[in-house]
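Asks: Quick heads-up: structures coming right below.
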Structure I
Amino acid sequence: MKKITYIIFRYLTSADIFNIYKPTGTEIGGGGQSYIDLPTKTVPVESWGEFFENATSVFCDTREQGPSWDFPIHSIGLASTRELKVYQRRPQSVCISSQRITSQQENRVDAWRPENGFPSPSNSHDRSADPEGLLVFLVRTLDNEFWAGWSQSSAPFVDPALKDMLSDMFNPNKEEGYAGFIRVRGDLFLDTNSKERPFRSHL
């Protein structure tokens with residue numbers, strides 16, 4: 001169990017699901033989108049900077065459009081870690097890179113892989129597959145570790161007291177594509193072994 005300091009999350013869209021699963025050769029002239037974009041309107045670059053600030057495991061650099069961060073990401077419920085890159089792709093968005101599973105350069109977060117239970121479309125050619133409230137999230141803990149998970153539940157926590165604290169994240173009325181940054185105030189803990197209900201109010 002680890003105390004949480006920050007959370008960044010995004011509800012996936014039909015286009016996201018298509019792009020991170022589409023077969024090679026689907027797009028004419030190239031591979032097409034292979035990342036998950038988070039709009040800077042709701043998760044500003046400054047919030048990403050705060051999310052990664054002073055963590056010694058993070059390598060910060062600058063790309064053409066803005067900052068980039070390379071860091072080890074753990075996956076909730078799995079004994080695995082990989083290096084992940086997040087960077088500002090354009091003024092309007094920051095992206096989690098290399099998430100298309102059919103790309104030679106793929107670096108899909110282990111928690112978000114279909115063999116580990118992450119939802120996948122029944123037809124990878126379908127551009128309109130309904131993500132059904134699927135959100136992905138990144139967590140920073142007090143001991144400066146970074147963890148990834150996902151949920152399709154409106155309440156992936158045991159204690160109802162967390163409903164208000166996580167109301168921006170787990171709201172059944174959130175639209176596809178909605179993203180947010182939570183600066184945790186109070187006691188919120190991550191059960192690193194629980195995929196379904198990782199959020200706890202006490203140790």
Structure II
Amino acid sequence: MPTTPGYADITIKLRHNLLSRQCALTWGVQPTATDPIQVCNQVGLAVTGATTLEGVMDNDVTIVGIRASLGTDGAADNVGEINTTLQCDGVYAAPPANCAVLVHKRTARGGRRGRGRLFVPWAISEGDVDEVGKISTSTVGALQTKFNNLLTQLTTNNVPMVLLHSEGQTPAGAPNLVTSLVVDPLISTQRRRLGR
């Protein structure tokens with residue numbers, strides 16, 4: 001499905017040293033730039049640094065690429081991609097890729113269309129989660145600070161995060177600006193991410 005004109009669908013490609021296939025993080029942005037490579041570079045600046053996404057994940061993880069699919073009026077998306085070798089900063093033994101930190105995307109819009117989710121693998125140590133899946137309070141606080149910084153950096157670099165909508169039972173409406181990212185205190189799972 002084409003991206004809404006004036007917005008871009010972003011894919012952050014991740015590779016773990018011990019996993020044969022890549023994982024990805026995705027979100028929407030509302031860029032000021034019209035060149036998808038420039039959009040990729042702006043997102044790259046926002047995710048770089050110990051206080052944002054680079055500082056969230058285990059140092060066995062490398063951000064290997066950023067892809068932007070930029071919506072255009074009446075035509076196919078304009079796609080650009082950059083390759084990176086951005087090694088993440090966390091020093092710990094993370095749980096498997098299917099065990100992820102769940103980050104809730106919040107907007108000013110009510111209902112299900114006003115909410116989104118981001119599953120971030122390799123973002124905590126196995127010791128930060130208890131036997132019932134609760135992440136330690138100090139770890140949640142540290143992660144929350146970094147995701148707050150990510151949201152701020154995306155805005156500072158002219159690629160503010162938005163929720164992109166697809167058609168469903170109700171009219172999709174325009175994409176909504178993400179006003180906050182909220183770290184869930186319980187670990188989440190994505191079965192597809194478990195290596196075979």
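Each reported figure results from applying straightforward, stated rules to the coordinates on display, with no laboratory input. Note that the structure is a prediction, hence the values are computed from the model and not measured. Cβ atoms are built from the backbone, for glycine too; each structure is taken alone.
Asks: By the measure mean count of other Cβ atoms within 10 Å over residues 81-88, tell me the structure among I, II with the highest figure.
Replies: Numbers: I: 17.6; II: 15.1.
By mean count of other Cβ atoms within 10 Å over residues 81-88, the leading structure of I, II is I.
Asks: Moving on. Work out the source of 26 here, i.e. which of I, II gives that when relative contact order in percent (Cα under 8 Å, 6 or more apart) is computed.
Replies: Details: I: 34; II: 26.
Value 26 for relative contact order in percent (Cα under 8 Å, 6 or more apart) corresponds to II out of I, II.
Asks: Could you figure out which one of I, II the value -5500 for helix-only ellipticity at 222 nm (-39500 (n - 2.57) for each DSSP H run of 4 or more, over all residues; to 500) was computed from?
Replies: Numbers: I: -2500; II: -5500.
It was calculated from structure II.
Asks: Then there's this: Quick check on the output: 2.0 is distance in nm of label points 7 Å out along Cα→Cβ at positions 33 and 57, derived from one of I, II. Which one produced it? Before the final figure, lay out the partial values.
Replies: Numbers: I: 2.9; II: 2.0.
Clearly, the read-out refers to II.
Asks: So distance in nm of label points 7 Å out along Cα→Cβ at positions 73 and 89, computed for just one structure, reads 4.1; which one of I, II is that? Don't skip to the answer; put the middle values down first.
Replies: On the way: I: 1.3; II: 4.1.
Among I, II, the structure yielding 4.1 for distance in nm of label points 7 Å out along Cα→Cβ at positions 73 and 89 is II.
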